[in-house]
Structure 1
């Protein structure tokens, strides 16, 4: 690579835009809106801060986020309550004013609100979780959850998501786990009961209440760290309306603990509880880096989407990632979000190609048909099927070929 002259600050944005255009392969905003892709307020408004990181971007309003999503072609918007409403304004006339502004911004830009969630982890009041030993704190948490239900119905949302990341402890013995789980269930029960009443009054369906698991942080030990733990919780008998509660798995959250996101999604599908899906990327046994979809594990992502397409999943795909700290504010909307959407669409359509690929179809059918040789002798069974089992590796190779376009003739000369 040859040398390049320095790029002064006033010309850097133009350089990024030109190289972005040179990449090609982007979809139109109209095409992007055909997919149930949702953009959360917190992702676009992320300022680049973290426990060891100073902010690298300026704060941004929900009006600007919604406007930019509209330009990109992201048709749905989601938020935590306190992403857009200061804690002290919740439940007041100020909340009504802000919610009205949100509704106007959505309508002006052709977006819908898909999901609302309650922040029960950041504020100091939740230091001991929303299921604190303190009955007063638990009462406040229940009120917050019910207030979010009100906001969701006002904005026309379909989903409410809960992330109980602070439901746990820092020091062993500090909480009694069964009590804490019972108290947390009481909060969900209150939210569901409130939802039933509000939906009936508004003539709307109730929201779909979705739990999001995360194995690490902020509590040292988390009581509901995986989607499987949450499935057990939903079916524990503690919930008065378990039929209203499902899952919002996050790809990276399942990967973080060393699990396979595809397997976790399969278990949720089997239980009929896969209602919402947070999409991003990252690494096993690391912290929550929230990289955009397909930048780390594109082959795994292809397989995930084959699974979801095969089972008719039609819920939201929520862009729960953080634009890197090195990305400028202009880059958030000029590069980060549009390319994340486009990678998802490409992988989704590629998954359809996988499902129709004649080689993969024949290999799958052959494996399912077996050898036709029946025997009670395991050695005979092994010998009768051992050549067929080689197809497992061939299937993996074929998936790679589809991922890189080799099935369409792409080769490298050497």
Structure 2
């Protein structure tokens, strides 16, 4: 945990106080509260994140205290992630471990915590915020479903060929000493994704050293060739939804390696009493492709909920992406001012010779050849839905003339996936 800054304290109505972590005693109290609300695994997870995660700050762990009893009654945290949107680095603040004591629910406490969370996002110049979150609830705070989360692609063990006795591959558990190889393979496995998260060395060290006794626990396995050289890896999540053996991450895998890894997973599932293998992976993943060829089927897929902190700043930051997309299109060298109207606010996109030279905030406006409600626009911006798909879903998506072509060029559908950073 980083050095504790001046703690945040604000009195609320009805004898409640909004605070951030003050000291080690507060860490114990948050641990106990999360144990009460979510169970032992999450309690240990929050303690590890507070104390050891490189992106954790004590002033980003918020709670509401009952001044009379002195107990914590509601809490949430902000965890910083670094993402990549094509080649642009963006900063996202996860809203994590959100809960309220049953006796204090329906009093707007999460709203109060979220307001402070969003103040921290603005102060820290975050581009996005993301949350796993229960269904529907977080829409009221400006979050929209936009990036795949917890895909559930299952493959029955009977459909998987056994690992041959003469397999050319060896398998062993990874250690911290393997982090340089893992970082290299992670980069190679995610470089094709339009949106994904970056994972620096401190994140890898946290995953190895501080997750074993919580719901974050997992096993990272290396795949070795006959000479003992590392040529691949995969991660098994030890906790998660369903009763299957969960594969949550892999390196790039040539087809023969992917096929034999399925055989290894089959044997591991049988040994561990798991009735099937579950793949929490993007559909473009090599192991996913091999499994689908042998009958893997999608049971369900949830989504990360995304909030844009400052739309003008994010659009400006993404200018290099938009300019590259324009240069590859029939609209190369575009010189035009275009109004993007999100109904509550509008922006003038000023293009000169194919460059986005300015994004001007117009405030509320009734003008604009591109009109998209703010929440659906998040889905468009994150590459989750195309303009045509959004138009079929929302009658108030209205784009006319050449602006249709421009929107399709600037905001194509994307292969996005966020892996765990803890």
Structure 3
């Protein structure tokens, strides 16, 4: 009867779901070698590849497997101990039988710990996804800067040609030619620096994708303006429902409560069953069965020790839950404000600053070609245009980064599409 109760307790904990993982296995792509040809990825594809191959997540998956194994460890029965004395021809078998409810509570605690570990894996996956999206954005921004500086070199070459023509025609001073060449050299130097930035950004993204840092990689998406966001109140509610660290802490609290209840059952007796067989006498061997029961005597040790520790740990987790809830709300508010501001800045630069700087440069360039404005006017207008283009690329990158950070703070997809942007 006692054996059947123990078996039911063990099977009940196993059947409750404690040994079934909710963590998906790594995609088959994770074992495919990188090709020599440049890898072209969209932002979504880069995130999916990082989730399948990133070594930090591989380590987290192993932690989940360890927690799953600890569920079985918590409900397993002690191995019996056997003895045999050759001189007296006596054999014995002894094994401990824990009280069934203690096995149930230990399994319940381990199952809650497994849930917390799985939720920690989900949180780690969201962090890797956010980092990958931001690394992808950084590569887009540096690539846009490289294109802008390459265009700046073309504009500088064009201005050098114009100053040389005017100098040859006697309508410009030689100083204008020198200034134009200096400006071209500065543009060329900025282009060289931007190429290093692109290389570093590509290496950072490759690291998250678990690829060789120098492996060729190209982006399939363009640097775009995100669409409008949901209301702050809706995102706050969604965060409270979705954040895996909140659910992980709740699972830890359930585990701690099971441990407290387990410690309170110190007075429930565990059994020690021993079987002995005497084969020294002639005739049929005799068999004896002994059952030992622990005597719960020193009750104050349990109340002041294990039970007190378990209760204080529950109180600690309750305080941590209160702080984490406030932290989640603060993160949502902060990242939401950052995203709104970044999108407003990018929108202003696109609709106000860029058109004016382009118009100013066109006027100055045409006027200089007709012998009107000075070389200094053209150079100032050209620098203002390149600077505005650089600011716009940075603003777009900041807006997309803010969306990735807001999604991480909410703990769920925001369902924000991006609108294409034609960049001249």
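Each value in this text was obtained by applying a stated rule to the coordinates, not by laboratory testing. Keep in mind it's a predicted model, so treat the numbers as computed, not measured. Cβ atoms are built from the backbone, for glycine too; each structure is taken alone.
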Comparison of 1, 2, 3 - label where distance in nm of label points 7 Å out along Cα→Cβ at positions 185 and 377 is highest:
1
Kirkwood radius over Cα pairs in Å, for residues 217-344 alone gets 15.6 when computed on, of labels 1, 2, 3, structure 1
With distance in nm of label points 7 Å out along Cα→Cβ at positions 241 and 297 computed per structure, which member of 1, 2, 3 shows the largest figure?
3
Using the calculated result 4.1 for mean projected area of the Cα convex hull in nm², for residues 225-280 alone, pick out the matching structure from 1, 2, 3.
2
When you work out distance in nm of label points 7 Å out along Cα→Cβ at positions 41 and 169 for each of the structures 1, 2, 3, which one comes out largest?
3
With distance in nm of label points 7 Å out along Cα→Cβ at positions 65 and 353 computed for every candidate in 1, 2, 3, 6.0 is reproduced by structure 2
As an exercise: helix-only ellipticity at 222 nm (-39500 (n - 2.57) for each DSSP H run of 4 or more, over all residues; to 500), calculated from one structure in 1, 2, 3, equals -23500. Which structure is it?
3
